[in-house]
Structure I
Amino acid sequence: MDQYRLLTSEEITQLERNNCVCNNWQKVQVALGFTTDYIRNVEFSGEIKLGTFTEMIELSGGLEKHTGVYNVTIHNCTIGDNVYINNVKRFIANYNINSNVIIDNVDELCVEDESTFGNGVEVKVLNEGGGREVVIYNELSAHTAYIMCMHRYHKDEVSTLRKLIRNYSDNIKDYKGAIANNASIINCGTIANVNVGAHANIAGVKRLRNGSINSSKMAPAYIGDAVVAVDFIASQGSKISEGANIDRCFIGEACEVSKGFTAENSLFFANSQLLQGEACSLFAGPCTVTHHKSTLLIAGYYSFSNAGSGSNQSNHMYKLGPVHQGVVERGCKTGSDSYVMWPAHIGAFSLIMGRHYSNPDTSKFPFSYLMEDKGKSILLPGAAIKSIGLFRDELKWIKRDGRKNDDVLDHVNSAVFTPYSIQKVLQGLAALKALKKDAGDANSCSIGAVSLPVKALDKGIHLYELMVTKYLGDVLLKNNMATEDCIDNKGIAESKWLDLAGLIVPSFAFTELLDDLQSGMIIDIAELNKRYKSWSENYLKFEAIWCRKVFKSYFGFDFFETIIDNKRTFINNWLTAINEISTFWTEDVRKEFSEINKIGYGIDGEQDAKEKDFSEVRGVFNKQQILLEIERRCEEAIKMADHLIAEFD
C-alpha cells in the first residue's frame, strides 16, 4: 500500500475502546480502506503504518481467524495488508511486515540497531586458527566461497572480492528489518536482527539472531523446532529444524540441517544434508552428507561426500594448536569409525577405511581405497573404479537436487567422470608407472607414509587405462566433435581443470576471472554469478575441446584426422573398456544378492521363505533399475560403434 492517511478522531476513539493505546496517535498512519474492527489490545509507539485487514486465514487444523493485529506491543513498524499478528509476549520493533504474513505466539521480534542481517559475517572456515575466513552474504555461491577460502595466495584478487561483498553488505544495512509477504512465524522465542524472506515458515524456534532467511514461493525456507541460529544466512529451499544449533554459518540452497546437528564457523552448499553430528570450521561443498551422532567433521573441505558413523579427524598435533586442515576431494566416502589426522589430502572418489595417523597425501590417486592394516596406511589405487557406487552416486546426485528456485547460486556438475577427474587419473597413471619402474623386486612401495602393494600397481594401471579410454571415447564419439574450434582454442586445450566446489572449469577461464577482479572489470556480485553460469553452460564445449587434445597426446593421433584403421581400432578398444567396466559394476551388484546378504530374511520360514522374503524387499537381481541402465548404455554404445564403423566402410 503506497497511500496512507492519518487516523480520524472517531477511529482513535474506537481503537481506544478496543483497548489500544498510543502515546502519540499522530504518528499512526493507515491505508485507504482501513477499519478499526480488527485491531485489539495493541500498544503503539514510534512511526506506525497499518494496511487493511479484510480476509480470513486458515491456521493448523483448519482453524479460521480474521486477519488483524491483536495482543501485541508494536514499535516503529509498517504492517501490510491482511497480516495476522497475535499474542506477542514482549513486542515487535523496527520491522516492515509485508502482506499476508502470520505472526502468532512469539516472545519477541525486533531489530535492535543498524544491522546487515548476517551479511558480512566472517566465518573461520577450514582453519580454526583463521587465515581462510569467508565473508558470507545472501548470494554467496560455493564457487565464490572456494576462491575466498582456497586462493589466499591471490591476495589482491581476494581482497577485491571481499571489498565487493562488503559493498553488498553495506547496501543491505538498515535500522529496520523485513518480513516478506506470506511468511509465517509461529510459536517462537526471540528473533532479533533477522530478515525473513517470502513464504518462509518459522515454527517453534528457540532463538534467531543476526541472520537472513532467504525464501520464495517456489523454494520456501523452513526453520523449525528448538533451533538456535546466530550470525547466519539460510538460502532458498533450506531446512533447519529439530534442535539444530548453528553459529556463524551459511546454509546453502536446499540444504537440510536437522536432528540436533551442531555447527560453528562452517559453510554448507547446495543439497547437503547434515543430521545428528557436528561440524566445526567445515567447508561442505555440494551434496555433503552425514547422518550420525558420532560423526565429527572438522577443519576440512568436502564435496559430494558421505561420512560414515564415527568418522572423525583431528586438526592439531599438540604444537601450535588447531591450525591444520584436510582436503578431501569430491566424491569421497568414509567408512564407520574412520579417522584421519590432519593435515591430509585425499584424492577424488576415494574410500577411507580405518585410522590414519601418517598425514596421507593421495591427491594423485583418485578412485582409490585408503585402508589401514596394523596401523599402516595402505593405498589400493583405482580400486573404486570397480564399484557400482560410482555409477549409483552420479545418478543419485542428479535425482536428489532439491532446488526449485529458477536462478541457482551453486552451479553443480555432479558427473563422476569429467576433465577434472580424468586429469587426476592421468596423473595417477604416470605416478604408478614410475613407481612400478622403481619398485624392482620389492613387495611394496610408498608415497610419503602411505604404502602401495606392488601387486596393486598393475591393477591400478589397468583400471586407470580403462577409464581414460572409456571417458575419451564417450565424449568424442558421442559428441562427434570434429570441428575446427576443437583445435583452435588453445586456452581450453592446454588448460588444467579445477573443481571450484562443484563447478568444473578450465583454468584459462578461472585465470580470466582473477585478472578481471584485479583490473576492476568485475564491479559487483551479480557479474560474478553471471560468469559462473556462463562456465556451466559452456562446460560440454570446453570438455570436448580438451578431450580432443588429450586424446591426441595420449594415443598419439587425432581421432578425427587419422586413418580409418586407427579409428576402427580405437572404437573396438572403447567398446572393450565399456564392457569390462560394466562387468565390474554388474558383478558388484551381484554381490548384493549373495547368500550372505540374505541372512535375516524369511525369519520364521524355511529356505524358500528366505528367497521370497528377500525378493519382496530387495527385488530380483536381473531386474534392478541400475543394471537396466547399464545395459541400456552398453547397447547405445554398440549401436553408435556399429554406425561409425559402417560409415568407414
Structure II
Amino acid sequence: MKFLKKVNGVFCASEGTARLSALKEQSIKTIFFFTAAFAVIVVSFILLFLLRDGYPIFIDVGAINFLIGPEWAPTAAEPLYGIYPLIIGTLLVTLGAMIFSVPLSLGCAIYISELATPRIKAVLKPAVELLAGIPSVVYGFFGLIVLTNFIRVSFDIPTGETWLAASVLLGIMALPTIISVSEDAISSVPHEYKEGSLAIGATRWQTISRVLVPAALSGIAAAVILGIGRVVGETMAVLMVAGNAAIIPDPIWNILSPLRTLTATLGIEMGEVSVGSEHYSALFGIAVVLLIITLIINLSAVAILQHLRERRTAPAGRKPLIPPGTRQKIVFAAKMLGLALLLVLLTAMSWWLAPVVLLAGSLWFAGRPFMSENTIQKSAFCLIGAATLIVLAILLIILSDIVINGIPALSWEFITQPPMDLGRAGGIFPAIVGTLYLVAGAIAIALPLGVGAAIYLVEYTREGRITKVIRTGVDLLNGTPSIVFGLFGFAFIVLYLNAGVSLLAGQVTLALMVLPTVIRTTEESLKNIPQSLREGSLALGATRWQTISKVVIPPAVPGIVTGAILSIGRAAGETAPIMFTAVVFSSRFLPDSVLDPVMALPYHLFILATNVPGASMNQYGTALVLLLLVIGFYAVAIMVRTHFQNRSRG
C-alpha cells in the first residue's frame, strides 16, 4: 500500500505516483511511435541517397535522353547512357513470366481452394510455401545449369541464356506469390455465393468460373500485380540466365534473344564502377527508375487488396470496385489477350505449333455452345489438375536436381574446412558461419524495431492520417527491390558512414529488408488477440503497458516467432543486398569484428556458378547446404504455426 494514500476512507494513488506512471506510459508510447516511424524514415533515406547520387546523370544527359536513349554503353570511347533497352528488357521478361505463371497459378489456386480435399490441401499449401522459400540464387543456379542447357539443346542455339530462360525462371519464382494471394481471394468469397449458384442448378465449374472467380477478381488482380513486382525486382536469377546483352530483340518477339534488365545491370556493373563517376551516377539513376516502377506496382496491389478488405465489411448497397458488366468484359478481354500472347509466344518458339494453338483456341471459344456442360466441366477440371501437377513437378525437379547432385559433395571436411583452389576444393565453413552472423545481426536489429512498430500500430493508435503514413512507409519498404537495399547500404553505410564493406553493413542492410515482414506478422498476431482480454485487464486497473506486456504479447508470441523465423529464412537466402556491403568470395578465416567483411553462402554460390569453371561438385554442395538452411527455417516456421493453430482449435 505504499503507493496509495487514504482519502475520505478510500485508497487512491498518490499524485506523485500517478504522475510517474503517466510519464512512464507516455515514454513507452513515444518509443513505440519512433519504432513505427522508422520505416518512413528508412524509405525517405533510401530516396534521398538514391536521388543524391543519381541526380547528376539526369542533369548531364537529360532525363528524356536517359530514359529513351537507344544504347547503353557506359564503357565506350564516347559513353552512352540510354536505358531504353534495359527498360524494354525488363518489360519483356516480365511479360513472358506472367504468360507462363498466371495460368498455372490461377489453376493451382482454384484447385487448392475449391477442389482439393483437406488432406491434399495440407500437402499443397506447404509445397507452395516451399517453392517460395527457395533462395533466388538457387533458382538462378538451377536455371544456369539445367534450364539454359535444356533450351540450348532443344532449339539448337549457341547458348540458352535468353529471354525465354529468364521469363520461365522468373515465372516459376512468381508462382508462390500469385497462388497464395489468389487462393486467399477465392476462399474469401462468401459461401452464400457458391451455395446460391449450386442451388439454382449450376455445375461446379459454372459456379467457379462465373461466380467465384469474378467475385475474387480484385484479389486475383492484386496477386498478379504482386507477382509482377516480384519479377521486376529480381536480380540474381535474371542476371544468371538472361544473357545480359543490352539490346532490344530483333524481331521484338524473338524469345531466343539475350537481353538485360534494370536489376541485372546494377548487379553486374556496380561492383566495378568508380565512385562519383558519371557511370556511377547513371547506375543510381537506374535504381531511381527501378524504385519508382516497383513502388507504383506494389502500391497498386496494396490499394486493391485494401479495397477488397473494405468491401467485405462494407454495407450491402456499396458499389463494388469493378461493376459486374465491366468484370465480364475484363475476363473475356483477358482470355483473348492471353490467347493472342500465347500464340505469339509459340509462334516464336516453333512456327508449326501456331496452327495447333489457333485450332484449340477456336474450338474452345467457338465450339463451347456445342459442348455439354458436363464435358466442359471435365475438361476444365483436367486443365486445373494439370496446372497443379505442373507446379508440383517444377518443385520436384528443382529439389531433386539440387539434392541428387549435391549429396555427393557433402562431407565433414566440406562443412568444416575453408575453401581452396578458388572454391573448387576445400569446404564452405566460413561461408556458413558468415551467413549465420549476418542473419543473427539482422534479426537482432529488425525484431525489436518491427515488434515495437506493430505494437504502436495496433495498441496505441487508431486508423488515421499518421497510421496511414506509417503503413504506406511499411508497404513501400516491403516493395523495394533487394538490389536497391544493396545500393542504399553501399551509399549510406559503406561510404557515407565510412563503415566499409563489413559484417555490420550487411547486417543493417538485411535488417532493413526484413523489417516489413516482422512488422506485418507481428501486427496480424496482435490483431488476433480478443479485444475482451484488453478490456478486462484495463477494467481491473492495469495500465496500457501492463496490459500489453502481460496480457496481449504472451499469446501473440507464436505469431511473432513465426515472423522472425520467416525473416531469418529470407535474410539467409539473399544475395543482392550483401553484394556491395558485406561479403568477399573467399576467406580462410572468420571475421574478428563486425567491421570485417565475411563470406556468405548465397554470394559464394553465385561466384562459383558464374566465375569458377570446374567446380561443379562444390557448386551443388553449396546450393544444397544453402537450400537446407533456408528451407529448415521455413519448415520450423510452418510447424510452429501449425502447432499453435491446432492447439487453438483444440
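Readers should treat all values here as calculations from the given coordinates under stated rules, not as data from a laboratory. Note that the coordinates shown come from a computational prediction; the quantities given were computed from them, not determined experimentally. Cβ atoms are built from the backbone, for glycine too; each structure is taken alone.
If distance in nm of label points 7 Å out along Cα→Cβ at positions 115 and 619 computes to 3.7, which of I, II did it come from? Source structure for this number: II.
A value of 5.5 was derived for distance in nm of label points 7 Å out along Cα→Cβ at positions 107 and 475; which structure in I, II was it taken from? Matching structure: I.
Determine which structure produced the value 4.9 for distance in nm of label points 7 Å out along Cα→Cβ at positions 179 and 491, calculated from the coordinates; the candidates are I, II. Could the numbers behind the result be given before it?
On the way: I: 4.9; II: 3.7.
Corresponding structure: I.
The maximum of distance in nm of label points 7 Å out along Cα→Cβ at positions 59 and 539 over structures I, II, that is, the highest value, falls on II. Among candidates I, II, the computation of FRET efficiency 1/(1 + (r/R0)^6) of positions 555 and 579 (r between Cβ atoms, R0 = 30 Å, to 0.05) that gave 0.15 used structure II. For the structures shown (I, II), FRET efficiency 1/(1 + (r/R0)^6) of positions 131 and 563 (r between Cβ atoms, R0 = 30 Å, to 0.05) is largest in II.
Computing helix-only ellipticity at 222 nm (-39500 (n - 2.57) for each DSSP H run of 4 or more, over all residues; to 500) across structures I, II gives -10500 for structure I. Here Rg and Dmax of the Cα atoms in Å was derived from just one of the structures I, II, and that gives 26.7, 97; the source is II.
Computing volume of the Cα convex hull per residue in Å³, for residues 67-258 alone across structures I, II gives 104 for structure I.
One of I, II was used to compute relative contact order in percent (Cα under 8 Å, 6 or more apart), and the result was 7. Which label is that?
Computing relative contact order in percent (Cα under 8 Å, 6 or more apart) on every structure in I, II gives 7 only for I.
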